Structure 1
Amino acid sequence: MRKVIVIFLSLLFVVAMLAGCQPSAPAETQAPASEEPAKTEAPAAPAQPEEPTEPEGKTAEGMKIAYFVSTMANEFHQARANAAIKYAKDKYGAEVTIMDGKSDANVMTQNVDMLATSDFNGATLHIWEADAAKPGVEAAIAQGIAVTSFFSPLGDTGIPTYRSDEAGGSKQMGADAARKWIEAHPDKKIVTVQLGWPDNREVKTGRTDPFVEGIESVVGAGNYVDLGCIDCSAGADATKEALSNILVTNPEVNIIYSEAGDLTPGTMAALIDAGRGKMDNGKPLTEIVCSVDCPLSEIRDIFNPNSSLKASLGLPPIGTSEAIIDLIVKVYLGEIPQVSQPAQEFFGPVQVVDAWNMTLDEVIKWYNEQFGTSYTEADIMG
């Protein structure tokens, strides 16, 4: 009996083991997902670069400025260079280095080309050939150097430019010279020539063309002869040679615009060598000469009743330099765009200095204020 029970229990155990080894019924599965690809959100638009902003609290303290002048042989440029050094230091704590172009376009361009590898923070240019300087200007800007120009907008670089408002003054001088010549010589037709830079846009639009327009405003179109602008960009000696030749081929020339103070010594030397350059107690005998820049030597001639130099376009060096320094600092601080199309131009005043509309005392006062001097009549006239 015991054996039967043992056998029976053994069979039950085997049956239970076999049942435990059966695979379980498969779990219910979810319906297959749709074959349509899952929708994804559109990628976010790439972040646009923010406009460059200057570091908060940035100042011009310690700023290093390259201050270009076309030549340091010119009294006006000497005065504005000195004024720039003082003004930048006193107002901004900035340091100015003068870059003398030596009246040589190649030197000016070389000075521009070195900016990109310099430690200057800013450069205010005064150059003659915009196209040649453009690569250097763009390289400097790419290095984060603020760049502006004096007198000449530099082609399509788009950099800000400060200019003296010369056109009105040039036109006034042309008109006054025409009136004075006609008063003295109503029977002698005006024959004019300009000595300067015929291919320079700013000289042409600010000096040459307005001067001739001034003459025409007095005598009318067709009632004068314009010999045009002669290239004297090489300086006073070239000016003397050019005018000497003109006096041979066109001795009737009687109104001359010498378009820069550093050319006018050559202009007057040519006239004197030809036995001209004279007036008789303020009455023109041979010609009337007008100039630009108004250095002391020109004031002396303007108020000499026997000299034919009678007017000069006075450019104020101190006011000009202060405006130039203010402009480059504003560009450096991001207050004025470095580049815009067309380029921004800022204009400053000029003063026509002549013996027809001003007294010597008035001229001396203006000169001392603008050149930072304290000359007296005795100092100037001797």
Structure 2
Amino acid sequence: MNYVSSFQNLSRAKKLAAVLLVTTVTWAVGLPALFNTASAAQVSQISATASSSVPLASTNYMLRYTSTTTVSTGQSIAIQFSPGHSSGSDEFGLASLTVNDVVGLAGVTVITAACGAVTPNQVSISGGISNAAGNRTVTLTACGAVAAQQITIGFGGNHVTNPTTTGSYKITVGGTQADSGTAMVAIVDRVTVTASVDTTLAFTVAGVASGGRINGETISTTTSATAIGFGTLASGTPVLAAQDLTVTTNAQNGFVVAVYEDQNLLSSNGADIDTFSNGTNLATPGVWVGPAATLGSENTYGHMGLTSDDTDLNANEFYSGSVIKFAGNFFSTTTRQIFSHNAPSDGVTQNIGKVRVGYKIQVSALQEAATDYTNHLIYICTPTF
């Protein structure tokens, strides 16, 4: 065996191993340092909230994120709307946004003047709004160190205009500061919701038993929904009857109920009982008085009037000063309002869905004798939808 040759080979192998070791160490230690470049830190929990997501809507925005690196004095925080878009229709619009619309809601205070004294967590927006195509950006300059923390910035006044085209858009945080991040907002068409509600109206008339009351006066005869019987009338003795009216409707502007009689209380012999007072068809409700009984003036021999307990009707015209009043202007084609409301009604609540209407009659000794005085009352309920 040639020991010299073997030793020489071993020596060459050791030298080669040493070279490889040095090369390996250089790659592991030196080259990464050679190729390494500084990278921006990513903000966390970044979001952008809009007051409206409708295309072209004039909108408020609130940008919230948590920074990871302190912003040094003089560094900028640039907030860019729709980066990468430049066609106009697919960009946000900042033309109406003013420096007064940009406010610090958390983490920073935004001032509109240029930075003065070094003030921590204060940023200036002086001259920092760009509405240039492809560069819709709000730039804030740190007047002092801005700590790593949650930062919320508002863009108010409804002065951010959404893009015309629907889709997802970026709002980025960057600038000369170390941090950066991207929020996303979706611009979507509004949803049109439609519905219809059928109109409803229910009007009822009910009788009232004697002994009940209307506007403080006792009812003296019983009625039904379709009949009012005054019975045999005695000279000088008034008789009061009543009916209850209810209205249930969803009419937006409410309803009016009116009544008229198709004729005076008329007998087959031609005699009649006129309307209150003494046939004058009294329009302004007044205190009840008996017929004047002027001989030769038949319209003063007897009369009938009406009242209502709807206290909302014409400032409670039928009952004031604890005194019941009556009207007579409900003859023939002249209708008299007796119940009204200006909104939907439930058929139960007094003055809104329910009232009582009263009819009072009185004759004198001159009223012509007859057993068949008759007329008809016609109620008209008119809703306004």
Structure 3
Amino acid sequence: MNIELIRNKFASLYGTSGQLYTSPGRINLIGEHTDYNGAFVFPGAVDKAMVAEIKLNGTDKIRAYALDLDAYAEFGLTEEEAPKESWARYVFGVAREVQKRGFKIGGFDTVFAGDVPLGAGMSSSAALESTFAFALNDLFSLGIDKFELAKIGQATEHNYIGVKCGIMDQFASVFGQKGKLMRLDCKSMEYEYHPFNPQGYRLLLVDSVVKHELASSAYNKRRESCENAVAAIAKRHPEVKFLRDASMAWLDEVKAEISEEDYKRAEYVIGEVQRVLDVCEALDKGDYETVGQRMYDTHYGMSKLYEVSCEELDFLNDLAKELGVTGSRVMGGGFGGCTINLVKDELYDTFKKEAHDRYVAKYGREPKFYDVVISDGARKL
């Protein structure tokens, strides 16, 4: 990330210098489609981030320049003065959400840029929101706690971007720590850190560069399946509010009462809850082979039971298995995007070359590769 470019642009635009803030993108090692089922996710912050230089300007206007887009916008702090540019709405949304919580802020000048790859499922938008939420909290000495900063980012997505996301992306961006993954309980919002120091292994994302339209309808249908299973189980076990509260035995009791599709979706989620717990235990022991096996198990579940994979991702996963990669699975909501791979050092070059050559030969597209190192969350530079 070239910070000098940000510094130079800031000086030429505003004739002064400001304070630098940064917040990272994230990966999710395991725990997919679990958030809306009241279960666990297991993200970590990555070494790719947004960086913003910011200085208060003593007015009630925000002047913002997006270096990667070569775009400038100027807007106020009230709803009536919202910017039209979609990128500027992230900055505006954060400023509005801070004010909605009763805090008084003023105008500022900013230049920002990032190296979080777009469209690879590493949450570049959460990185941007967290950067500005963290910065405003610091610059105006507001005393907002970290959880509320994450919620400000989430509310920005909901209210100003129109994306009904969960809390995981913003949480990971704010709370990240180098060499640690975080198990977040999406029901109680409790979290704990687990060590992630894979000596002799590397984390590699392989971007399929395909995005099959995640018809929001496909996503909604899966949520519905989960809710149907919960409703059936709750008749016998009223304490069950989410699939996270159910066991396979309880699901089997209602097998005849729900559709085969609903059963398969619920089977995946209940299995995934256990896999996250298995991975936590394995990481605490430094057992990366078990971690890898659970990643493959998750891919199987997402592909065959939850049915959110696609041909290209299954191809990359099969290839990883064939070449002896320790763990591999589709990362994110599915229907395209990346696989996340836990690769032994000695296999790394071979896997990368084979994945590239064989993917190009089969699909005529160049996959992209991203090395990932688990890093710190939002901070002042």
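Coordinate-derived values only; no laboratory data. Values in this document were obtained by computation on a predicted structure and should not be read as measured data. Cβ atoms are built from the backbone, for glycine too; each structure is taken alone.
If you rank structures 1, 2, 3 by mean count of other Cβ atoms within 10 Å over residues 195-202, which sits at the top with the largest value?
Sorting by mean count of other Cβ atoms within 10 Å over residues 195-202 in descending order puts 1 first.
So distance in nm of label points 7 Å out along Cα→Cβ at positions 227 and 347, computed for just one structure, reads 3.1; which one of 1, 2, 3 is that?
Answer for the origin of the read-out: 1.
As an exercise: P(r) over Cα pairs in 20 Å bins from 0, in percent, calculated from one structure in 1, 2, 3, equals 21, 22, 12, 21, 15, 4, 3, 2, 0. Which structure is it?
The read-out comes from structure 2.
If distance in nm of label points 7 Å out along Cα→Cβ at positions 107 and 243 comes out at 7.4 when worked out from the coordinates, which of 1, 2, 3 was used?
Structure 2 accounts for this read-out.
36, 30, 28 is what came out when Cα extents along the principal axes in Å, for residues 179-306 alone was calculated for one structure; which of 1, 2, 3 is it?
Source structure for this number: 1.
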